[in-house]
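So, here's a batch of structures to check.
FYI, it's all coordinate maths here, none of it is from the lab. A quick note: this is a predicted structure, and the numbers were derived from the prediction, not measured. Cβ atoms are built from the backbone, for glycine too; each structure is taken alone.
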Structure I
Amino acid sequence: MGWYYQPIGGRSTADKDRFLRGEIEQIADKPAKAGIKVIKSAFVGSTWYAAVQISIPDQTPYTVAYVYLTQMGRDSDFGYKPMDESVGPCEVDCPVGIMKLLTPIEQLPGVGYAADWRARVEAAREQKATLRQHRTRIASGTRIHFATPLRFTDGASYERFVAESLQWRGRTILVFVPIDSEGRWIGGRCRINRRVLATAEIETAEHATPATPTSLEKTAA
């Protein structure tokens, strides 16, 4: 389906949530049509996720996920692109509280790509959990390596790094210095994408060699 734009009387998250709930529920506001009720909804960034219960006469009610892309239009109208899980949305950050309310796949009257979408949501959640574990384990001085060398924006490739805490624009961040098998620095400080960092193997958590003055130089491609 395409994008729709409407004035909604406000720009807050609550205004947008209220509007989208009404849009879904009024679909069934006609005689002889199924009843539709939004049980739980939430915004993750600009994407709106909802657990929607559908009640068809003489059938057991079931609950499916709806996924709406949203944006503000040029004329300040609220834009939204409606989808449900059966079309297999690309967005996979659906909150756990909503996923737990969904009817099991085998009990849905129409599945489409819902099973694939739910599997991708679960895989994304597991990847984030791995990343959180890595973030708690990787501190200044931690040595890590990658099975495949990382290529950076300057064309260089490295597979081993030591983490270092650095003050950057008023906050403390972790950067990574390329090292050889003996632990010697062989490159300048690098930034590593969180998703890439989740694939790293942790070797040691020794105290890092004091940093030499230098600026952030490159980012993993």
Structure II
Amino acid sequence: MTRHLQGSLFDQTDEVGLGPLDGLRRTHLGSGAWIDLLPGWLSGADALFERLAAEVPWRAERREMYERVVDVPRLLAFYGAGDPLPDPLLTEARDALSAHYAEELGEPFTTAGLCHYRDGRDSVAWHGDRIGRGARQDTMVAILSVGAPRDLLLRPAGGGGRTVRRPLGHGDLIVMGGSCQRTWEHCIPKSTRAAGPRISVQFRPQGVR
């Protein structure tokens, strides 16, 4: 059962809109990897969460893991290049990010993958988006989060070293760039704390997964 979202005390408007991107702050992780963070890029994020939760054709998947088939612990949706996105705000966000990072990225963001974390039991394991361009050279993944905050963790690929923790929700934006997908991994761990539902929207260039 999907838990009800408790709205943010700092985002009480139903007017959904994007702020400027000039407030992005970059953190260099090492080995050529970096993250840009902009808390509250999207105003009215809780209203967008409710629309996406109700209108996106979410699907549950099962995957083979450790010689058995298990449920993927989150709901998924994917929009490829040329597919209409489920809300005009997501198209606006993708276009704004493509324009802002055009010089560094060298190509637009074209796809959108959505994950619906229903509660603290839903998660995604350590990984890097290495399929496609990310397997050979630097790329970017931009994540817009709506709903209750969940921790995004980053660590050097293969484990070891320091772990970077960033709570994301209620309209926050994080962009992972440079060598981040090749030299670092990221995850959303399970949480035993009270965790409301969250939706993340991952914008990627064509062919990167």
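Listed values, structure above:
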| item | result |
| --- | --- |
| Value 1.00, calculated as FRET efficiency 1/(1 + (r/R0)^6) of positions 147 and 171 (r between Cβ atoms, R0 = 25 Å, to 0.05), assigned to which of I, II | II |
| Answer label among I, II for the case where distance in nm of label points 7 Å out along Cα→Cβ at positions 19 and 155, calculated from the coordinates, equals 5.0 | I |
| Test item: Rg and Dmax of the Cα atoms in Å calculated as 16.2, 48, pick one of I, II | II |
| Relative contact order in percent (Cα under 8 Å, 6 or more apart) from the coordinates reads 13; which among I, II | I |
| Which entry (I, II) yields the derived value 2.1 for distance in nm of label points 7 Å out along Cα→Cβ at positions 27 and 123 | II |
| For -6000 (helix-only ellipticity at 222 nm (-39500 (n - 2.57) for each DSSP H run of 4 or more, over all residues; to 500), calculated) the corresponding structure among I, II | I |
| Parent structure of the calculated result 5.5, given that distance in nm of label points 7 Å out along Cα→Cβ at positions 35 and 139 is the read-out and I, II the choices | I |
| Parent structure of the calculated result 3.3, given that distance in nm of label points 7 Å out along Cα→Cβ at positions 75 and 99 is the read-out and I, II the choices | II |
